[in-house]
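Derivation of every value follows stated rules applied to the coordinates shown; laboratory data play no part. Because the structure is predicted, anything quoted here is derived from the model rather than measured. Cβ atoms are built from the backbone, for glycine too; each structure is taken alone.
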Structure P
Amino acid sequence: MKLDELIEYLKYKDLINFKNVEISGISYNSRTTKKGDIFVCLVGEHTDGHEYAKMAIESGAVALLVEHKVEDVSVPQVQVASTKYQIADIADRFYSSPSKGINLVGVTGTNGKTTVTHLIQKILEENNQKCALIGTLGYKLSSSGEYRNAKHTTPQAPELQATLRMIKDIEKIDNVVMEVSSHALEQNRVGGCRFNGAVFTNLTQDHLDYHITMENYFKAKALLFQRLNEDNFAVINIDDEYGERFLEQTPDEVKKYTYGVKKSADVMAKDIRFSSNGAEFVLNFNNTDYNVNLHMNGMFSVYNVLAAVTASIAMGIDINVAISALQNVHGVAGRFEVVNKKPLVIVDYAHTPDGLENVLKTAREITPPNGKLICVFGCGGDRDATKRPKMGAIAQQLSDRIVITSDNPRSEDPQQIITDIIAGLKSVDSETVTVEPDRGEAIRLLKTFASNNDVVVVAGKGHEDYQILKDRTIHFDDREEVRKVFAESVI
């Protein structure tokens, strides 16, 4: 594509050294820039892409997208107000707006995004429609397919648009369900995406290291709904304290659907029962009751299923097809995933106060009267520190015994993170509180005090198969570590 075509609809401030060069790709990392790329000088918290522009040119970049002129270079420069936001505009243009021809459904919220996207994908496939998924675990082209790695919950704009174009043109898939993070919305990574529908799961404390306040966090999430139009639909958890506000942020002409358990909603669950086999409830829609029997467990699973069923109704799929699909789902990797029988060990991605509370309450429901509930958890470094004492308090309140350990400490001192968690405890009794910074050793300690009747929740990392330390990233998978410890009773 010629440069003038690429920037035809771009709001730019100035053109410097303009030549109508051929653009064969978009890059924003000088180390991976290829010949023919336009290099986007992204300005972030810690780095400024303008400083790497000359390196990118040496690697083959033939043009730059800049916020200010880069001196002493001869390639054309397109000056814009914000490269962070407008990279999405050129990515959408370069890949010929792939989302225009796709039924693209975005799912946002603090917890449940991954599970809900997987459930919607299952429903569409049950309805004989191909569906691809983009999210935390990467992207995959079918529910039975392999995950392909992704750097973020929602990829940066060029990778996202390239993926959508591949899904549509090469794989011939017309449905995509995508997790949409608050970072992606605030940073405009999904700029150019035409969403057919948006789903809101819940909003609880997370990412305040980035957003600073819950209000900012809410405003970032709300962007997904504000951009919908009369041809689109919105699915909203009305039980959530932010549910009504998301409804208000959604344009009047958008088709709105609500779901819930407590408040009156379009789709509701009642007569909810939990057992070690899963959850059962009655789903009500249009004054008609439907019996639902899940292999998944917990109130959060009920909400996730309601979100997916409501989205399928919004897409015109028969409710019986949706329920049939979900009754065959055995869960999502790292989400309340049972990895051992005796003791019952559950690995879960819960890394927020609300997420941990939900998982522990569900685990308590299936803990035998003669068994203990044990929680192994930590908190990530370089992330919202204010949630650490809150998670400590929740773990102690809802568990019989807790093991405080490391999560992904990143650049922080693991011991300091643990100290922050301990600040939320009412007491530190060695009979009920164990501190072990080494996560592998913390899991191995379970062998010394977890009996066959106990339920153990290993929380925080879920599906992740790595641990980010100060100076390196190592292979680490909670599920593998649990299986090593309890090898004789592995499922």
Structure Q
Amino acid sequence: MNLDVNFKNITPHKLDGDILLKTINAKIDTALMKKDFNITLPKTSFVLNLDAKLHGDDIDYAYKLNSNLANITSGGKIIPQPLSIDIKYGVDIQELAVLQPITGAALRGAFKTKGIVLGTKKSMLVKGTSDIGGSDTTYKVALKEFQPQSVLATIKGAKLQKILYMLGQPNFAKSDLDVNVKLTSLDLKNLAGFLDIDLKNGFINSKDIKTTFSSSTHVDLKGKNIEYKTAFLSNLAKLNSSGSVEPDSMKMDLKYSVYVKELALLKPITSADVRGSFRLNGNVLGDKKKLLVDGKSDFASSDTSFSAVLNNFKPASLKASMKNLKLKKVLYMLKQPHYADGIISLNVDIPNVKSGRLKGTVISSLKQGVVDSKYMTKAYEFSSPMSYTSFDMKTTTTLKGDLADTKVDFNSNLLTLDIARARFNIENASLLSDYKLKVLNLDKLFFLTERHMKGSITANGELKKIKI
């Protein structure tokens, strides 16, 4: 280290002199850094140059630090008392990963920024530019007593894949990213400002599914309240949501909607082998202690609605209603053969959904049921055509604790099945059920028995399944 100090006058406010500092072959003692600060650094060499000139109250300086960790430059004028700063700065980091032991942030990739710092302790402005994520980024930060008061920033043309790489995340998507930030108050109890985020020309990297997307999000910060509106559009689905959230109490009042034109396209993501379109929209209202989530859907062309209550984000109760659900469309969505037609209804009222404390009822019915006799005859290779078969069914399930008691009433022009109580133990998966089966006209079963018979037959008994 070479140090050259030349002071002609050291009288306060009348300073006159020079300071010149240079280092040669400098290296950081990594063992000492590990011992004293528990920081593991790679082998680090650096070159440091400082040239400072003192005139009265002013300090004019030029500073340069070059190392395998980062290159930092700074220069300008500083008045120590009272503090006044007018300087330029530059930071050039070739690889952020080498700084992880110091920053604790799992970042990687290159990073550059440069700008100015101007002002006093009472009012200071930091203004700069950066190429983060391959973008054209500008920012302004106003400080008071060295505490940030407001932030203005714009990011144009950033590449999402580069941002993901920098954050150490998998490269699952590509997109152009634009961000516009204006925060006029950073007081956590009185936030003010807005945030706009736009993703364009998006593409999800997947061998199984080709997905293009775009999205836009606008956020308004109003005191403790955050209002937002977001829209996501892709060739797979459309998602929209808007509303307000209070982060402290998690109080929220939100709306949401989902539209999937073709469910089959989502199979690589959901693993569900279904098809057809799907719509869902609803509201989220409440706070962490009690949150109400409701929604409406046209699942299989039905009139479906539900409402659920969550306590501390855990399900507490559930109500659901499904009307005019077409069995034909359900079978289509599930990629099942056309066994039958019918109209299904479902009514769910479970005031307590906690495991072991279940309480409520589930009522389902199927009306106007008609078996596809032609398909059944071919699929099961009946020697004679299956006779015309119509049917209807109603089930009522009562939930209590770990027990589910179900009553079944099945009627058709071939047979009837009555179950007074089928008791299923959810905890041990055991089942105990009575049954009464009656064939009204044995001759109608000719397609199965291949024998003409007369009369009817009734069978009743008990079914039992015990977990082994």
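Match the computed value -8500 of helix-only ellipticity at 222 nm (-39500 (n - 2.57) for each DSSP H run of 4 or more, over all residues; to 500) to one of the structures P, Q, and report its label.
Label of the source structure: P.
Rank structures P, Q by Kirkwood radius over Cα pairs in Å and report only the one at the top, that is, the highest.
Answer by largest value of Kirkwood radius over Cα pairs in Å: Q.
Going by distance in nm of label points 7 Å out along Cα→Cβ at positions 59 and 155, which of structures P, Q comes out largest?
Result for distance in nm of label points 7 Å out along Cα→Cβ at positions 59 and 155 over P, Q: largest is Q.
Suppose you compute P(r) over Cα pairs in 5 Å bins from 0, in percent, for residues 99-234 alone for every structure in P, Q: which one lands on 2, 11, 22, 25, 21, 12, 5, 2, 0? Show your work: numbers first, answer last.
Details: P: 2, 11, 22, 25, 21, 12, 5, 2, 0; Q: 2, 9, 14, 16, 18, 18, 12, 5, 3, 1, 0, 0.
It traces back to P.
When relative contact order in percent (Cα under 8 Å, 6 or more apart) is compared over structures P, Q, which one is greatest?
When relative contact order in percent (Cα under 8 Å, 6 or more apart) is calculated for P, Q, structure P comes out on top.
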